[in-house]
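A.B. asks: Scrolling down, you'll hit the structures one after another.
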Structure 1
Amino acid sequence: MNTSELISEELFVGSFHHSLDPKRRLIVPSMWRSLLGEPSRLYVLPHPDRPCLYIYTLAEMNRRLGQLRAAGTPDAEDEQAIRAMTASADALLTDVQGRVRIKDELLAHAEVKTKVVLVGTLTRIELWSEEHFDLALPTASSLAENTFYGGY
């Protein structure tokens, strides 16, 4: 990625509390919709160790796929890990109102009942159940502290 791409790249920031509608659809916050690109395709993956979902745009998934391809031919263990990740993932399109329907298995992974917290984490969105979300700053992350609160 060159410097001009970094300067013009929009990032997901902020957090939003939402309720699923009766059809268990979720509204993507309006300030984030312009960041989704065209088509507004999203990829949802369950986090392997936390009760949350990672949501990526098509552009971000393509960037990550490029990294994967640049790494060379995956070995059998890598292929199995990729298979496990993508088998439980889902691809979504937003409707005209900016809503998505995340499949029940993924919502169950995040232990979502009716209320969610969407958190912008720069290049992705994280989806947490309201019960599991904790916005506390990390207590032991010099990387995060130096990156966002350090000098330039």
Structure 2
Amino acid sequence: MSLESDMEVLGEVSLFRDLTRDQLRLLAFGAEHRFLRTGEILFRAEARADAGFVVASGDVHLVTGEGEARSVVRTVGRGTLLGEMALMADTRRPTSAVTATDCDLIRISRPLFRRMLQEYPEIAGALHDRIRADFLDMAARILALADVFEDDEDDVPAA
């Protein structure tokens, strides 16, 4: 893929959507490509995560379990960032990622992303705002479900 097409794909990622052309160019230039055939493992659950992967083409299954217990949790495609938290912190992969089709992936290392944050502090501010908004949204969704998880005294058998 060309630098321009990489910039286009990276611009589709919500985390990078507000980056300028120059910022996208720097990110694309510093990233690396990986091509995987159908059925190949991109990463395994619980593996150390030191980079994020943007799906440039193809589909990736996020799976839990092994063998007979293996289950596809979600399938993602072009413009999806896998391992967003790995760009910011030392973490482990929550699921395995297996290619559902031939895939072209853009690997963004944590050092590259940190360099972007150092060179463009406004990205860090926007990232903070987005993470805060996501957290508040998640908290609101959890609170909306609170009544589902509350004990109903009428349902508790008398001792």
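Here, each number is a calculation from the coordinates, and none is a lab measurement. Everything numeric in this text was worked out from a predicted model, so none of it was measured. Cβ atoms are built from the backbone, for glycine too; each structure is taken alone.
A.B. asks: Hey, relative contact order in percent (Cα under 8 Å, 6 or more apart) derived from one of 1, 2 reads 34; which structure?
C.D. replies: Only one of 1, 2 returns 34 for relative contact order in percent (Cα under 8 Å, 6 or more apart), namely 1.
A.B. asks: Now, a different point. Which of 1, 2 yields 16.1 for mean count of other Cβ atoms within 10 Å over residues 24-31, as computed?
C.D. replies: Checking each candidate, the match is 1.
A.B. asks: From which structure (1, 2) was mean count of other Cβ atoms within 10 Å over residues 48-55 calculated, if the value obtained is 20.0?
C.D. replies: Working: 1: 17.0; 2: 20.0.
It traces back to 2.
A.B. asks: When helix-only ellipticity at 222 nm (-39500 (n - 2.57) for each DSSP H run of 4 or more, over all residues; to 500) is calculated, the result is -11000; to which of the structures 1, 2 does this value belong? Before the final figure, lay out the partial values.
C.D. replies: Working: 1: -8500; 2: -11000.
Of the options listed, only 2 reproduces it.
A.B. asks: Something else about it: Name the one structure among 1, 2 that mean count of other Cβ atoms within 10 Å over residues 80-87 of 11.0 was derived from.
C.D. replies: Only one of 1, 2 returns 11.0 for mean count of other Cβ atoms within 10 Å over residues 80-87, namely 1.
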